[in-house]
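Take a look at these structures.
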Structure I
């Protein structure tokens, strides 16, 4: 991915790898990606380096998901400038509320200054912990009060099988297909598709 962002002539098709899941391919991060952040800072048009590559790949995939780092640097700006929609995760820490606000300001900047019609698909509560309900309820109530219908109905819980799936590098549906974690992601997928349909 760093070669693509730095303009070394590679295409998405060269770094896409099929997975054991039917119709799911991934592009992995690489060691040069962290250094790319700093290199991009001096480039003209640095926000648009990923957009052209994604545009070329659109015909090969039904959906392209861009998983961004938890910061608002050049890599995240590139993803926003290339995307149609933005899904904003928010874990159940009160400090995460400020992070959501900051990210939405960046979305507005992308819309206004870059002239890109990036739509906020919604805010997704993650790491929802029923065992620590007082804090969780506080954050959920704050999200509802601040952002209303922008908050997804579905939440992603803290779930041991989600962590195990990450460690093993397999879908959670393979480990615990009827568990809370798998069910939450399945329902989220349905809600994402509904919101995309409603936005078009």
Structure II
């Protein structure tokens, strides 16, 4: 029963992550307003908002205007559910599991947004850094190791940023490197 609940929770969170991604790009408030087709602006009914299933039934098209809205919705929803299930299988219902659900959600936001628009918004990376710091602190990792790992991760991307004069990567990648360092630890960064 717990597995089913975790999977459903992952699907719902994946659906919410899609809302965050598109509303961030459109500079709209995340919490206000109903979901609408980005082409015809028609409000999406609740029965067309069922994670994964709606995309399959509608073949990733708007019911009203029939424009193709893409498979990203179903992919993010399904990926989130699968990642949540993998974390549940590894950690069970623990504090660590809770931290990792939040961290995974931020990483999905960062990955999809960066993939689509080659940009990593601070509104995703900065809170993720704080969650990663809290997670590592909950594991009693010495703060010196956390700082060192973050500095190595961020420093690697900062060096590329400076050397390329911002042509190779953006400043969001520096924060992503910092986040990777905090999550992985300096030993894993060197692998």
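Computed from the coordinates by the stated procedures, all read-outs in this text should not be read as laboratory data. Here the structure is a predicted model, which means the values were calculated and not measured. Cβ atoms are built from the backbone, for glycine too; each structure is taken alone.
Points worth noting:
- Label whose coordinates, when distance in nm of label points 7 Å out along Cα→Cβ at positions 80 and 128 is calculated, return 1.5 (choices I, II): II
- Comparison of I, II - label where relative contact order in percent (Cα under 8 Å, 6 or more apart) is highest: II
- Origin of the value -14500, where helix-only ellipticity at 222 nm (-39500 (n - 2.57) for each DSSP H run of 4 or more, over all residues; to 500) was derived from one of I, II: I
- Among I, II, structure where log10 I(q)/I(0) by the Debye sum over Cα atoms at q = 0.18 Å⁻¹, for residues 48-159 alone as derived comes to -0.93: I
- At a computed 0.10 (FRET efficiency 1/(1 + (r/R0)^6) of positions 24 and 112 (r between Cβ atoms, R0 = 25 Å, to 0.05)), which of I, II: I
- Which entry (I, II) yields the derived value 1.34 for Cα Rg over 2.2 N^0.38 Å, for residues 104-143 alone: II
- Calculated for structures I, II, distance in nm of label points 7 Å out along Cα→Cβ at positions 64 and 152 is largest in II.
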